[in-house]
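No value in this document is a laboratory result; all are computed from the given coordinates. Worth saying up front: this structure is predicted, and the values here are computed from it rather than measured. Cβ atoms are built from the backbone, for glycine too; each structure is taken alone.
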Structure 1
């Protein structure tokens, strides 16, 4: 287990890694130091062949209240400092979006502002029934960066993105699920998310990697064929297909290598 600047990362024996936002005394609000550290915390997890799936969650009863507003007030006292801060936040989001294995946000309580930005950057979002989601810069006069705004729009559509951004209101887990902002709501969200993560960890890393590359390329207007080609070439010589087909014919569970 490693812990840096309010972020804790650990890898379980089942191949499921967990990155925990660990500042519960401030409802897991992000400081500039936490945003800066985020890509560096992700990097060794991305490079670790044991990691099949990444869960992102918050310590205690809150996912994240977003940016630390007291610190943000100081940041906005200088335009250059504000520019640098927004760049740092976007870099953290982009590092999470680019993580090479499936990522699941596990949401309890509030998932607001930058916290919601990180949840949206995950591949999937699981929430408890009492979770609340919101993007609140309109309450602060802050102009949200283009990268998270575009990502939110791709996920929920233009009208619902505008609803969230215009109103700065929090929406329930049930409404978030209906809008596509949440993929599953569960009473014991931690147990359900880990159960689902273990299912993904048992699947072919090659197939999941290819699916992530192609879907992300298609969603952002990239070249889906170019995204899948290296995975296709790898699949012709790699062991996953042989193991998957053999396991099916033999009536057993496949054992895919990292």
Structure 2
């Protein structure tokens, strides 16, 4: 039996990963912001090994609360699977004064990875799996205004946070100092989160495309489920749609990773 923590676990790939790991007898903690979806999952599986924690992970205080709750309940964590993300057509500012995409998609992953490190280190074979867009080279960190206060765009925000997650993996593997292996995984276009767009026309278009071109969720989560059982040996692994990613890619630059880590520490 493993202990698995899943952020963004009430929908899509996160939810499917939770179900697969419960089938294998694991203890699974699902973190999500939607109380109704979380309760529906709990009612559906009716499994004492499942715990749902409602939290808005775009809030630093909420992430810290989740870490305390997990630490109170568990002596170790075997796997941390990071899925949480949300699209925002217009710029949204969190309670901490941060751009919401940056806060949820990147900063929550940074905090969970680092704050849960003592529990991960207590596991025999720990792994962190961050599901994002590694291998994609579009987008960059806007060092002059990472919170996108002057020029916000939904795609711009998503790409920046995606590149930030790339650098998070690099920095964690190089300087995290823990036992956990870090896996960055880009599953490609998947039938997951297709109803998250705010604009109904965009949402309808994405769902239509997903019906014909997206990979089934069960197929996309298969590597995630297996990495929890058998983490890679290397401190850092990057996989883009089934293909290994060259860690010398410019979006995985060590100097940029260290720069982002320094900036992030000023926020938290």
Once distance in nm of label points 7 Å out along Cα→Cβ at positions 71 and 119 is calculated for all of 1, 2, which comes out largest?
1
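Which structure, out of 1, 2, was distance in nm of label points 7 Å out along Cα→Cβ at positions 111 and 135 calculated from, if the result is 3.1?
Here the read-out was taken from 2.
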Taking mean projected area of the Cα convex hull in nm², for residues 151-214 alone as the quantity of interest, name the structure among 1, 2 where it is greatest.
2
Quick check on the output: 26, 17, 9 is semi-axes √(5λ) of the Cα gyration tensor in Å, for residues 47-126 alone, derived from one of 1, 2. Which one produced it?
1
Which of 1, 2 yields -13000 [helix-only ellipticity at 222 nm (-39500 (n - 2.57) for each DSSP H run of 4 or more, over all residues; to 500), calculated]:
2
